[in-house]
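The structures come next, written out as structure tokens.
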Structure I
């Protein structure tokens, strides 16, 4: 009989499809899977629906409050937290999850959980590589998705960061996180309502508010060779990984998870988030954004092969097998390091 699994995700991820790759893994593991948006799951609990408490395994994609309640009810659980939310919680809070397995897609978060003696397993996800972009070799075409205008990462601070570059085209995408929340039927947060001031005066400016489909978004992305990662912290970071997989040079904060994929001036560019927006702080003009993008695409291609090899380990955790390694095989670590000239040895505490 197939294991019955309840996957409890965030309603927004139905729009972004950022958890789809993991749902595919669950099907690969041979489960009888039902996907619940968290709001629907909570409502069914409130309505006294007993069937929602009869699964063999519960997987909480974020939604750690629901996970804590399921653990208190004695349910078998796997928690998948995301770095950008998890860092807002205290160590004492995370110790509530000492009785469940945790899957960490962020190395920094895995290390933190190991220091707390939590049962964490680290995986690094890579998408499949796609057709390379059609942007020109000699000029810079920049794409920036301004998700949080009121945050320190917005069009004004980005212009200070790369304003000296010879940019000929800028695409400013203004689909905000609060709009995604509203589409999912959730309460949104307040964002900066100010109109954009004139930006990148020497560049042609294109803009969009929303794309009708993922294909339309990727078609627009294909005409650029530089992608500004849209957030300062990421859980996984599908947006910048998609850009790397298509051969764009990603410019990102030197923070997780971006700095677990991007090595400065090797396969992308990293900046100091503490200096972002300050007077005089800017990135040097890169020698070749296209060359960095090609290296990024090669890096993701190598990583995707390793990710597929690591799926058996992930399926073993889902099925409840014992003796599963907490980190990828050593051959994974050493080959990725040797191929892409990691600047310092990477060691994991467990």
Structure II
């Protein structure tokens, strides 16, 4: 697992602005911050602190890496490795370290680590606090969660996990709560929550780049059937082997509760194009729970094959839907850009990088 996760981190970090406009946003802000650090102006006047006024932790990360480099590619590479090392630490600490952990990660989250840098790091930081739920240590739990919130405010959604009873919930009660999440999700109520965590900075940057104003979080309309299917499938798997979960194993129950919250979040934000990102803070629960169920028996049967097929389907779905955002793959070791790269044409803000990736 260690080799695979480190290799994936390097693979993602070396990508040449893959993932869409988000990388350009973060790269542009970093370049500005690094330049300000080397000028007569205060670093606190850089745009990254202005746009992320309520999330100064992310700005400080830019400053720390800015001491090492002015180059956006090295910034993204370092940042990505930090994300993957934190994710790896959580996997080593909380999961059974089986191959299913990496399989689940590839199907659920891998592609998103290319582009949603802030929320990925915030989730990875929040995951480090899970240990303190079972130990009932509120100070380190809330400290880590609040640090994550300074990177992305949506990490505040992680706080209620600490107050959940550490006991195996009744299946009927779980079903009723999840149906309630679905009913509320079909209304416009979740818009107020996604709006509270809206990436106004990303919106402003995109307007600057394209002149188009888009609400990236509160986009609503049709029901996201993929959210419904994903939640139903994971719930079916969990309920199928619900007897496996030991009431006396506190850590196992905490992860089970987080897996159920993950499904509930998908249902709650079923009409939001990007609200599913709010569920990422609880994804460690579904990855841990599914990998435990997959290895509960020592045989490799139809259940395991079905899980592999499920995560392969999720992986292929994102790969196909994202298409040119991540494929064909190119590193920043060679100059230029991918052929017919419309993302480059729309969002590139510094063409000097195209001629020399390391000119800064």
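Where a number appears in this text, it was derived from the coordinates with a stated rule and is not lab data. Since this is a predicted model, take the numbers as computed values, not measurements.
With helix-only ellipticity at 222 nm (-39500 (n - 2.57) for each DSSP H run of 4 or more, over all residues; to 500) derived from the coordinates and found to be -9500, which of I, II does the value describe?
I
Matching task: 17 is the computed value of relative contact order in percent (Cα under 8 Å, 6 or more apart). Pick the structure from I, II.
That value comes from structure I.
Supply the structure label, taken from I, II, corresponding to Cα Rg over 2.2 N^0.38 Å, for residues 34-137 alone with the calculated value 1.28.
The read-out comes from structure II.
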